[in-house]
Structure 1
Amino acid sequence: MIGEHSSKQYDNELEAIRSKVLLMGGIVETQFLDAMTCFRIGNPERADRVMREDDAVNQLEVSLDDACSHLIVRRQPAANDLRTIMATIKVITDLERIGDEATKIARIAKAMHARGAVTISHYEMVRGIANNTTDLLHDALDAFARNDGKQALQLIAQDAVIDHEFRSIMRNLITFMMEDPRTISTALDTLWVAKAIERIGDHAKNIAEYVIYVVEGRDIRHTNLGAPADLGLPEQAK
């Protein structure tokens with residue numbers, strides 16, 4: 001009976017941590033969406049809100065890391081339980097970094113608005129990669145919430161598509177800057193935004209990989225799963 005009680009208490013503590021991680025995930029999803037809205041329409045108030053929310057994300061990272069550390073010390077989990085906690089700690093780190101990238105986008109958007117740069121045409125350049133990254137982040141968090149290894153595995157390949165889109169955007173922006181040096185400042189800002197979006201995609205892919213690690217016990221980081229050749233992408237994406 002004591003063992004059963006201890007096990008239930010552990011499960012409750014772990015579930016409380018997972019619930020807060022998903023709360024953190026919801027915050028960074030909103031941050032990213034709001035940051036892209038700022039880049040599209042140049043809303044400085046919303047940009048400020050994104051940057052304020054980053055403080056909440058940072059505080060959640062600290063408190064959740066502490067909760068995971070205490071859970072390991074008190075419960076001394078093994079096997080799948082230990083994998084779950086270690087993977088959760090890594091997810092927390094990736095979520096915090098997604099918040100940082102969203103804040104970076106909001107800061108750039110605010111600066112462009114302040115100097116009167118037109119952002120709508122530049123938003124069109126990154127709209128595709130932004131939409132794909134939004135979907136990847138949402139689905140990765142959904143896979144984490146449901147411990148769905150099959151869904152997570154399907155998401156890995158999407159990051160290769162996002163990487164390919166970023167390289168295409170970079171080539172186009174370099175062409176614009178070479179043809180008209182007056183576009184350099186705004187084109188560079190757009191490039192930094194595209195890079196931040198690409199990094200968010202990387203962190204979302206990491207979350208999917210951690211789900212697979214928990215469910216299957218396989219560490220698939222730095223493997224060839226989801227290689228561009230399997231996706232039918234052009235040679236440049238490899």
Structure 2
Amino acid sequence: MKKDLKIIAMIPARLESTRFSRKLMRDLGGKTVIRQTYEATVATGLFDDVYVVTDSKEIFIEIDKMGGNAIYKTTPHETGSDRIAEAVQDKQADIVVNVQGDEPFTSKNLLQKLLAVFKEEDAAEIDLATPMVALKTTEEIENPNNVKVITDTNDFALYFSRSVIPYPRDKTKNTKYYKHIGIYAFRRQALLDFAELEMQPLEAAEKIECLRHLEYGKRIKMVETNEQSIGIDTAEDLEKARELLKSSSKN
């Protein structure tokens with residue numbers, strides 16, 4: 001599907017993390033987390049180019065020495081999208097996919113579904129696409145770490161929130177709740193625009209970067225999936241990832 005659209009992946013990669021220091025350079029199956037993520041992204045075969053964008057010399061060297069594409073940028077940024085927007089300025093692409101550096105098991109199927117929307121009838125209306133997954137339990141729905149999203153009848157995002165949306169005033173209705181997954185497929189210009197736009201009150205209050213797009217009138221296409229992303233945010237997450245990698249290698 002990529003033959004008439006140039007599609008690249010960019011992996012923002014900071015070395016330091018407040019929750020789990022140096023997580024991207026931790027060992028995962030004999031390779032660093034960031035190398036596993038890079039190789040898995042390349043292995044999907046969906047991208048014309050894959051880049052790691054980092055402010056760390058250590059991460060840059062790690063990717064460069066394996067023959068990968070690494071971009072070293074030291075400008076401080078609020079978000080990963082801001083970081084890749086700087087890196088993409090001198091790159092030719094139609095679609096830029098932001099793949100999280102701490103998610104080494106990103107699904108090819110999920111990425112395919114995300115990119116497919118740019119071939120649909122309403123593609124011209126789409127500035128960016130991003131996935132959502134149904135939440136099943138009250139605990140999941142009420143957890144502020146799960147960013148919820150509501151959409152219109154054509155699956156364009158109306159709002160994102162850490163609060164419970166929609167509010168279930170009528171308990172008899174079978175209300176569905178969806179969690180936003182932080183993987184983005186941008187039109188290149190929408191990504192460049194994002195970096196030039198100032199943060200507005202909704203984004204500042206909720207700390208959700210998608211709200212910046214909505215506050216400036218950008219259209220976000222939501223893609224429903226059953227696949228949960230697997231991020232490494234803690235030492236416990238890393239142990240789970242190691243077990244998952246072991247079990248998958250046996251199959």
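Just so it is clear, none of the values below were taken in a lab; they were calculated from the coordinates. This is a predicted model, so every value here is computed, not measured. Cβ atoms are built from the backbone, for glycine too; each structure is taken alone.
Figure out for me which of the structures 1, 2 the number -9000 belongs to, where helix-only ellipticity at 222 nm (-39500 (n - 2.57) for each DSSP H run of 4 or more, over all residues; to 500) was derived from the coordinates. The correct label is 2. Of the structures labelled 1, 2, one was used to calculate FRET efficiency 1/(1 + (r/R0)^6) of positions 70 and 110 (r between Cβ atoms, R0 = 25 Å, to 0.05), giving 0.05. Name it. Computing FRET efficiency 1/(1 + (r/R0)^6) of positions 70 and 110 (r between Cβ atoms, R0 = 25 Å, to 0.05) on every structure in 1, 2 gives 0.05 only for 1. For which of the structures 1, 2 does the calculation of volume of the Cα convex hull per residue in Å³ return 112? Computing volume of the Cα convex hull per residue in Å³ on every structure in 1, 2 gives 112 only for 1. Each of structures 1, 2 was scored by FRET efficiency 1/(1 + (r/R0)^6) of positions 102 and 182 (r between Cβ atoms, R0 = 25 Å, to 0.05); the highest score is held by 2.
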